[in-house]
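The structures considered in this document are given below.
What follows is calculated from the coordinates using simple rules that are stated; it is not laboratory data. All figures in this text were calculated on a predicted structure; none of them were measured in a lab. Cβ atoms are built from the backbone, for glycine too; each structure is taken alone.
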Structure P
Amino acid sequence: MTLVELLVVVAIVAALVALLLPAAQAAREAARRTACVNNLRNIGCGLYGFESSKRRFPVGCLECSTPGARRQIAWNVYLLPWIEQTAVADIFDFRFSYRSAENSKAAGTVVPLFLCPSTTTTKRLGNTTGDRNRNGRWDPRDDLAYTDYGGMYGVGLPTDVVLPEHLGMMVYERPTEARDVIDGLAHTIVIAECTGRDAGSPMFNPEWANGQNIFDQWHTNPINVTQNNEIWSDHPEGACFCLADGHVEFLHETIDQGVLIALVTRAGRDVAAR
């Protein structure tokens with residue numbers, strides 16, 4: 001083989017690699033997105049089972065707004081028996097805070113269903129918060145397992161007065177009932193992706209047992225604009241959602257903002273057309 005022929009072969013191989021590599025990456029992301037959709041579908045089945053049994057949805061956060069010591073227990077904890085995590089549910093003690101020593105084993109258990117496999121934009125190291133302040137001993141909020149999915153609190157607006165039409169499915173202290181969802185269960189998001197939230201800041205609340213993992217969507221922000229405590233995913237061009245009737249959708253980040261806000265609220269009397 002002459003040098004020219006060798007160079008031609010190398011050029012052809014390089015061209016084939018350039019063609020095949022994006023296709024391989026796209027195939028891997030498609031598989032990850034399918035896994036994420038399956039996670040949310042199973043969470044949706046769990047929510048449906050809980051609601052069928054209790055006649056209400058899980059409270060978004062228990063003791064998040066009460067004065068004094070707060071347990072701050074998340075919707076995820078209530079869902080555990082309905083997503084085949086009975087062993088974890090059995091050792092979680094509702095008498096204590098999610099970050100207490102009594103609940104460290106339960107809340108430190110990694111639940112794969114709560115993690116999106118596409119998450120890459122993150123400062124996390126591993127699947128738990130670890131030794132947050134690196135002092136070599138256990139402190140509250142150390143070694144807690146993460147979630148990439150949060151309960152939808154509603155829409156964020158520049159006002160101190162939160163009206164019922166601003167609220168979503170997962171709120172503080174009070175569980176939502178199906179009759180509260182005036183916009184329709186199939187038109188209201190209950191769980192949304194909020195992936196890779198930073199454990200280094202206490203305000204971002206990335207732990208699955210932490211009731212503050214619920215969040216609202218600022219009224220002017222589209223999907224995938226702000227990562228921490230708003231709708232965000234590492235899926236190209238959009239994010240995955242579980243709606244209150246249990247079905248899952250992938251919504252494009254160019255969705256009309258009015259439609260998005262209609263979806264994150266439960267009683268705006270504005271059924272989203274999409």
Structure Q
Amino acid sequence: MLAYAAGAIPISYLGDFFLIYFISDLHLTPKDTALTQQFRVFIDQLTSADSLYILGDLFEYWLGDDTAKYLGQQSIETDLRQLTDRGVEVFFLRGNRDFLVGLDFCARTGCCLLPEQHILTNTTTPILLLHGDSLCTEDTEHQAFRLLVRNDTWQSDFLARSIVERDTMARAVRYRSESGKRIKPADIMDVNPETVFEKMRGAKVRLMIHGHTHRPAIHRLEDERTGPMVRIVLGDWGPTPSFAKLDGSSLELWCGDDANRITLS
């Protein structure tokens with residue numbers, strides 16, 4: 001599957017039972033072998049009756065589909081290929097660290113690439129899926145950067161450069177980003193509540209799942225226009241895995257050994 005998935009997404013069923021898993025913000029790097037092993041243990045438990053949605057930042061950074069070997073991420077591509085070969089459907093929605101993941105990556109891994117906002121419609125309740133950085137609108141510096149690097153012209157120019165040059169540029173950006181985080185107020189780097197409402201109203205949904213902020217929680221909201229809403233935030237994977245699991249009628253958010261559960265209606 002190489003094109004953007006749109007509308008209702010086919011899910012592998014086992015009778016009336018299926019499981020959908022959502023993860024984000026693993027920030028995999030060859031240097032963190034323990035984290036990579038956590039990921040492998042997690043995906044090894046998935047079966048052909050399951051689907052996996054990766055909501056961005058699977059990798060610490062991605063310089064283009066021709067850089068998997070340079071970045072030491074070929075083993076992760078192999079893991080994903082083996083997963084999809086087992087019949088697990090894997091969907092990839094790009095984050096702010098791996099926004100350059102493209103169709104060549106999908107061809108090698110068997111993943112299906114999603115647009116930056118996607119509505120999952122074949123569930124009890126339609127679910128808006130996104131990475132989450134587009135919700136942090138008070139961080140104007142990040143939004144300006146996001147607008148720049150999501151531009152097709154910028155991406156074409158960047159990908160035309162040598163891998164070494166791309167890496168040098170990316171390292172400089174990450175250094176500035178990490179330095180900036182230390183001086184920015186914490187609330188600026190979280191989502192803007194009105195932006196959340198606007199996204200959910202525009203998509204006509206009452207349930208949203210995203211990552212990015214590394215602040216796992218289930219937020220029960222009340223919108224004066226449309227009524228109750230729920231926003232589920234996935235956590236990062238340090239030091240333990242975080243994922244959401246949908247079993248058809250209920251959804252669980254796991255952070256390590258702790259789980260919160262909501263019923264869908």
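Once percent of Cα pairs over 29 Å apart is evaluated on every structure in P, Q, the highest one turns out to be P.
Assign the value 15.9, calculated as Kirkwood radius over Cα pairs in Å, for residues 135-230 alone, to the correct structure from P, Q. Label of the source structure: Q.
With P(r) over Cα pairs in 5 Å bins from 0, in percent, for residues 47-142 alone coming out at 3, 12, 21, 24, 18, 13, 7, 3, 1, pick the structure among P, Q it was computed from. Answer by label: Q.
When distance in nm of label points 7 Å out along Cα→Cβ at positions 31 and 239 is computed across structures P, Q, the figure 1.9 traces back to Q. One of P, Q was used to calculate distance in nm of label points 7 Å out along Cα→Cβ at positions 55 and 191, giving 2.5; which? The value was obtained from structure P. Computing distance in nm of label points 7 Å out along Cα→Cβ at positions 103 and 127 gives 2.8 for which of P, Q? Source structure for this number: Q.
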